[in-house]
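What follows is a set of structures to go through.
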Structure P
Amino acid sequence: MGKEELDIKGKVLDIDMIQKILPHRYPFLFVDKVLAVDDKRVIGEKCVTIDEPFFQGHFPGHPIMPGVLIIEAMAQVAGVGGLQMKENRGKLAYFISINNAKFRKAVLPGDTLRIEVDLLKVKLSMLQVHAVAKVGEALAAEADLMFAFITPNE
């Protein structure tokens, strides 16, 4: 995506708009909808279905969304927040750290994962966030994440 203006603050983003911001595509796109985005917070959703490719092996007869993919979904929602910032448009968000990751509840087929990301600190081309993933009101996972924004082919 180029550096064209994106007027997404205060809007619900569908999958088409999300794909204009994030480079991820099936089967590695883990955000179905963004419910809210502003300079401080992003809220997104992932509708988890039994058709997800990872359920074939995790675990047969007892499907559970892998924790690393919950973290990835949180990172992608955070990426929407970081990549909508004017100085980061047209760049890629490189995941550079995960801290304090905790998993509290299994995420199962049929669940809707609500991901809430607080954009804590932006400095130069770095972004630090705190993300939580919930199923209903139950906390499924949380983590502190950090990203660097890189111009492709650097």
Structure Q
Amino acid sequence: MIRIGQGYDVHRLVSERELWLCGVKLDHELGLLGHSDADVAIHALCDAILGALALGDIGKHFPDSDPRYKGIDSKILLSNVCSLMREKGYDLGNADITICAERPKLRPHIDTMRQTLAEVINTPVDNISVKATTTERLGFTGREEGISAMAVVLLSDISR
């Protein structure tokens, strides 16, 4: 048995915040605003896994009203989601993540992002795809007001 899930997240770009994407800190004058470290890519990935398992979304499991999650490293959230996935008898087949941002250029960081996610999930790096795109200066991402990310996962039943 396999399950497919998809996730989407958006965070506003602001000054005086760090920019974290796929668990990697990037050098940029703006960072993402959120209750946690606001890593949109990991949040989309968490939602994709939770969706595939029909377990709700990241806000249900890690509410922004809970002070325990204030400023939390999103890699911890992903690790917890992967524990839930394995408790339910599933493992990641593969994940495909697309990050939408005008700047900074992400190509130089993609390999590190893939490796970081693979280590957190405990899966071969070949199971992780990270892509970046712009919106050709259209919309909120084009105006550099925020960054969005989409993720799709395939989960495989390991309980049999």
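Any read-out appearing in this document is the output of simple, stated calculations on the displayed coordinates, not a laboratory observation. Keep in mind that what you see is a predicted model, and the values were worked out from it rather than measured. Cβ atoms are built from the backbone, for glycine too; each structure is taken alone.
Can you tell which of P, Q yields 0.90 when FRET efficiency 1/(1 + (r/R0)^6) of positions 25 and 97 (r between Cβ atoms, R0 = 25 Å, to 0.05) is derived from it? Derived from the structure labelled Q.
One of P, Q was used to compute percent of Cα pairs over 20 Å apart, for residues 33-104 alone, and the result was 43. Which label is that? The read-out comes from structure P. Computing helix-only ellipticity at 222 nm (-39500 (n - 2.57) for each DSSP H run of 4 or more, over all residues; to 500) across structures P, Q gives -8500 for structure Q. Out of P, Q, which one gives 3.1 for distance in nm of label points 7 Å out along Cα→Cβ at positions 121 and 145 as computed from the coordinates? Derived from Q, not from the others. As an exercise: mean count of other Cβ atoms within 10 Å over residues 49-56, calculated from one structure in P, Q, equals 18.4. Which structure is it? The read-out was computed on structure Q.
Of the structures labelled P, Q, which one yields 24 when relative contact order in percent (Cα under 8 Å, 6 or more apart) is computed from its coordinates? It must be structure P, since only it matches.
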